[in-house]
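What follows is calculated from the coordinates using simple rules that are stated; it is not laboratory data. Everything numeric in this text was worked out from a predicted model, so none of it was measured. Cβ atoms are built from the backbone, for glycine too; each structure is taken alone.
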Structure 1
Amino acid sequence: MESKIVIEDLNLYYGDFQALKGISMEIPKNRITAFIGPSGCGKSTCLKTLNRMNDLVENCKITGTVKIDGEDIYDPRTDVTLLRKRAGMVFQKPNPFPMSLYDNIAYGPRIHGIKSKQALDEIVEKSLRSAALWDEVKDRLKKSALGLSGGQQQRLCIARALAVEPDILLMDEPTSALDPVSTLKIEDLMDDLREKYTVIIVTHNMQQAARIADRTAFFLLGQIVEYTDTLTMFNNPKDERTERYITGRFG
């Protein structure tokens with residue numbers, strides 16, 4: 001299995017507090033990797049190191065290396081704007097911009113210099129199709145994105161991330177604010193997306209990780225306790241703490 005992301009001895013501090021401790025892992029290309037663990041264990045923090053979202057936090061210090069396709073993304077010469085184009089982010093709560101559906105999707109491509117209406121039309125349709133939303137919204141592209149349901153808004157945010165042609169999709173609990181039907185649609189969608197993208201998802205929902213992830217990492221107190229293929233983790237965990245967490249005895 002080819003590695004897309006290689007993390008080596010990653011430590012992250014917020015001021016004096018160490019949020020990540022010696023994280024090392026290889027994340028495979030074109031697979032879904034899930035980060036699980038109790039609240040505050042470092043999984044979202046680790047996810048945000050992969051497109052340098054933590055740069056925006058005051059007093060945040062990082063040591064170690066994160067390489068995407070062999071390039072160290074913390075090298076001072078890294079273009080962070082291009083990095084975030086390559087590693088798109090979808091957040092817990094759907095956050096569409098207060099503008100039309102069309103403009104939500106076209107926003108990123110326009111920033112990156114695409115001006116032609118024909119090209120933008122194609123990107124909007126392709127992105128909405130990729131996010132399994134086109135058939136539901138194709139007749140209301142000029143209407144406000146805020147009029148969509150929560151599940152549709154989240155798929156719109158996924159389409160918006162796909163519009164700039166990333167190769168990695170980072171998803172921070174993308175279904176925790178959604179109802180079961182919308183959750184299932186997003187899980188089906190992720191299943192399709194892994195053919196073209198490397199998907200990393202933070203989830204509180206163990207069943208979700210078991211259903212959709214190829215590999216799963218269990219985080220506890222800023223460390224990775226166990227990282228293996230998902231079936232092994234759920235059927236035969238090596239560490240007692242993993243077993244206690246996935247059987248619901250703590251967390």
Structure 2
Amino acid sequence: MTSSILTTENVKLYYGDKEALHDINLSFPEKGITALIGPSGSGKSTYIRAINRMHDLTDGVTVTGNFMFKGKNIYAPTTDTVALRKEIGMVFQQPNPFPFSVYDNVAFGLRIAGEKNKAVIDEKVEKALKQAAVWDEVKDVLNKSALSLSGGQQQRVSIARTLAVSPDILLLDEPTSALDPVSSHKIEETLMNIRNDYTIIIVTHNMSQASRISDRTAFFMDGNLIEISPTKELFTEPKEQATQDYISGRFG
């Protein structure tokens with residue numbers, strides 16, 4: 001059995017008095033891809049944002065339960081959230097490069113972390129852009145604004161920016177939903193190529209994407225985790241009727 005890098009137990013999340021997540025128990029092994037699927041509003045994005053404390057930035061949100069990452073409690077008062085988000089990086093639905101050059105986007109986190117050696121930064125920027133499968137497209141325009149790139153390239157630069165600081169976990173919240181099919185395919189290839197180096201958790205509304213790239217799939221509905229299984233098993237022999245109904249298109 002692979003050891004878990006992240007375990008969440010009895011997770012509840014409230015918006016004011018409204019309970020949006022109900023007792024979520026999920027563990028994630030080191031390395032590999034876990035996909036979270038389910039209808040809109042089922043709690044998938046809400047859950048992954050809780051993993052690196054993105055909800056701290058929103059008033060009126062209360063998170064309870066245990067989030068243990070490498071043996072430490074993510075929600076402990078002593079947790080440094082800046083350091084946490086370096087170890088648990090996040091890529092959003094809309095590509096969000098900073099209004100800097102491609103190079104400065106990817107170097108950003110390294111500089112914040114105190115790295116001053118240009119040779120080290122150069123090396124890590126190149127490595128991250130290669131991991132994100134966008135190096136060949138941007139290596140000659142590193143000093144141009146990242147905002148001048150296509151949407152798909154911007155999203156891969158956003159992934160490279162997250163990878164540059166060597167996170168343990170990569171959270172992706174519907175990273176291809178704003179992209180065209182060709183760009184989406186490139187992002188999927190990128191994730192497949194790095195799956196043995198990182199623990200990847202991806203929220204996707206695209207069931208065929210989940211079936212193509214993930215090792216395990218979790219199905220959420222109405223703020224509940226309905227089931228989690230190896231991906232092939234979940235799509236061919238779901239244990240729960242609700243999962244069967246969703247993947248066969250009866251609702252969602």
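Observations on the structure shown:
- Distance in nm of label points 7 Å out along Cα→Cβ at positions 129 and 161 - highest-scoring structure of 1, 2: 1
- When distance in nm of label points 7 Å out along Cα→Cβ at positions 25 and 89 is calculated for each of the structures 1, 2, the largest result comes from 2.
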